[in-house]
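Heads up, there are several structures right after this.
What follows draws every value from the coordinates through simple rules; no lab data is involved. None of these values were measured; they are calculated from a predicted model. Cβ atoms are built from the backbone, for glycine too; each structure is taken alone.
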Structure I
Amino acid sequence: MNYYISIKIYRDTTSKSMQLRYTHINLYEYFYNLVRQIPDGYVTTYGELARALGDIRAARAVGYMLSINSDPDGIPCYRVVHTDRRMGKYALGIHEKEERLRKDGIIISNGMVENFDERFFSDFRTDFPLVELQKEQESIAKLASFDGTQTSQNVAAIDVSYNGRDGYGAIVMYQDGEYTTKTLYLQVNFPYIPGYLAYRETPFIEQLSKGFYGTLIIDANGLLHPRKCGLATFAGVIMGRQTIGVAKSLLMGKPDIEGYIIYNGEKLGYMINKHCIVSPGNMIDMESSIRKIKLLGNDKYPTILRNVHNETVNFRKRRLPS
């Protein structure tokens, strides 16, 4: 189907510097084209659509994308049901969903699809884009550096908040002894899927950090990621910048007695407290990352991260109609 652009890593021979490009994909468009493939008289499931995207962990995002479908006649999301044969929700109402399914020849009884097995569709034409993104993350992770020990006095924190597909990003910069703030609105083309935040938020980081020179603190994980390529690592490698990830919750691994987060036998992060999880992003080692965040937050969640989060929320409120 090729609805996404495969981006490559290449060397600029004129400047002898490494230029990194990454995949930009409108996953909403790709997904809705999958839904359009469901034939008349057939149903599929949230999980099957997630598998067609390339990762079962996208099932929740599948439900979200279906819920905001703005073209229910052209994109037949009523044909998507639960694996246990329950009809599930529908933006136009459950009665409308049942009526449309019955017109398609689907037998409904007490909210359940009775002829599910004979009307189940799974033969999607797909490139499994999330599988390709996983491979790209693995390639980018190999380019990350976790050897640096020095950090800059200049520090900036970046965060993004959302209202549907509308993203409201902010950066709070402490540079040359002064605090400055920048905001950025973008409509995102990638829903939230665990493990793929980089494809949703890297465009914000790239634009917001222009003109800033120092250590970037990103509200997300870095090394602490199934493919060692969380947002802080991904963006840090793409931009060739020093980054540290600080997440508000622990999504994988377990802390040991010293506070290090262990995943598959490796130390990938550190828990300052249950709402402040540190992992190096790029061009910095674990201990220097921990030391920097402890210094910024006095062993608590850093104020600069709290401030940038509040800025995104206020920016979103200012942009939304009252």
Structure II
Amino acid sequence: MHYKKLGRTGMKVSRLCLGAMTFGWSADENTSFSIMDTALDSGINFFDTADVYSRWVEGNKGGESETIIGKWLKGKNRRDVIIATKVRGIMWPGSNGEGLSRLHILQAVEDSLRRLQTDYIDLYQVHWPDDETPLEETLSAMSTLIQAGKVRYIGVSNFPSWLLTKTLWISDVHKLARFECLQPHYSLLHRNEFEDQLMPLCLDQQIGVIPYSPLAAGFLTGKYTRDSQSVDTTRAQGSLIQKLTKDEQAYAAMDAVKAIAGEHSVPPAQVALAWMLANAVITSPIIGARTVAQLTEVLGAVDVTLSAEEIKRLNSASEGF
């Protein structure tokens, strides 16, 4: 597995990141352990989760994914794994049970550390913006965590370019830790939101980029077709899949992915990931898996090299997304 430095940080992370949103949801504890074992054995040292995973499941309260990772991590060498998690969502009742206030962050990080059974988090990320909390307060709290050794680096997810730029300015002016990583929604079928302004910003400011949903919620694996649009009980009702399965251009783009996959004799998902990895600004796409088989299907993406002509074909087929 190839490795890349995460932005300006000294952390070297694998070119694919294992997303843990399925843990405690569509992957039970034993399956999650097997997925993580396979990932680590395959060279993936970078795992991403969030404190709210998987609060949306009936009977869950949040923290299930972190808890499973913590149990697994207990039997491993902590230094072999880079753990990223997130803060922002509702985790307990009351006015401070969510958000990016100093109070919520300082309590939430202790809860995450306890569930993960570790004394530090490598990358602590803001899950999405909080309009009710001043950025200075959030950045000050994050800086406190870094100074205390509980967090090594900080990042953001779902931030627009103007807001990320503002945070960089505040960090510079007030001598606070800055966000070193961005987790955007990005794939061959969701390009403009990242490429228009965030991509040049991250390139210029040396910000690591770890996109989520790089396979468009499974559409880019090729399992959805014009004749079979509801093959995945976990994802089929999602708004993204509902949109893509009704979009002829999405199928046309998938046709291009499948054609190139055939030329390389690899699964379509590997081509979709290889297209992303060919972009110098991308650090590690986040891949999710409910089974070991789903994980192993995409591992070879780091060894797929697309030609300039193939990348041009994919860009043309997905233009407008």
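Hey, semi-axes √(5λ) of the Cα gyration tensor in Å derived from one of I, II reads 31, 22, 19; which structure?
Details: I: 40, 20, 20; II: 31, 22, 19.
Structure of origin is II.
Please state which of the structures I, II yields 0.75 when FRET efficiency 1/(1 + (r/R0)^6) of positions 189 and 285 (r between Cβ atoms, R0 = 41 Å, to 0.05) is computed from it.
It must be structure I, since only it matches.
Output the label of whichever structure in I, II has the greatest value of FRET efficiency 1/(1 + (r/R0)^6) of positions 93 and 157 (r between Cβ atoms, R0 = 25 Å, to 0.05). If you can, show how the numbers build up before the last one.
Working: I: 0.05; II: 0.55.
With respect to FRET efficiency 1/(1 + (r/R0)^6) of positions 93 and 157 (r between Cβ atoms, R0 = 25 Å, to 0.05), the highest-scoring structure among I, II is II.
Between structures I, II, where is relative contact order in percent (Cα under 8 Å, 6 or more apart) highest? All intermediate terms of the calculation are to be shown ahead of the outcome.
Working: I: 15; II: 19.
When relative contact order in percent (Cα under 8 Å, 6 or more apart) is calculated for I, II, structure II comes out on top.
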Out of I, II, which structure matches 3.6 when distance in nm of label points 7 Å out along Cα→Cβ at positions 77 and 253 is calculated?
-> I
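Kindly point out which one of I, II the value -12000 was derived from, the read-out being helix-only ellipticity at 222 nm (-39500 (n - 2.57) for each DSSP H run of 4 or more, over all residues; to 500).
Working: I: -9500; II: -12000.
Going label by label, the one that fits is II.
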One of I, II was used to calculate mean count of other Cβ atoms within 10 Å over residues 85-92, giving 16.5; which?
-> I
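For structures I, II, which has the highest computed value of FRET efficiency 1/(1 + (r/R0)^6) of positions 141 and 269 (r between Cβ atoms, R0 = 35 Å, to 0.05)?
On the way: I: 1.00; II: 0.40.
Once FRET efficiency 1/(1 + (r/R0)^6) of positions 141 and 269 (r between Cβ atoms, R0 = 35 Å, to 0.05) is worked out for each structure, I has the highest.
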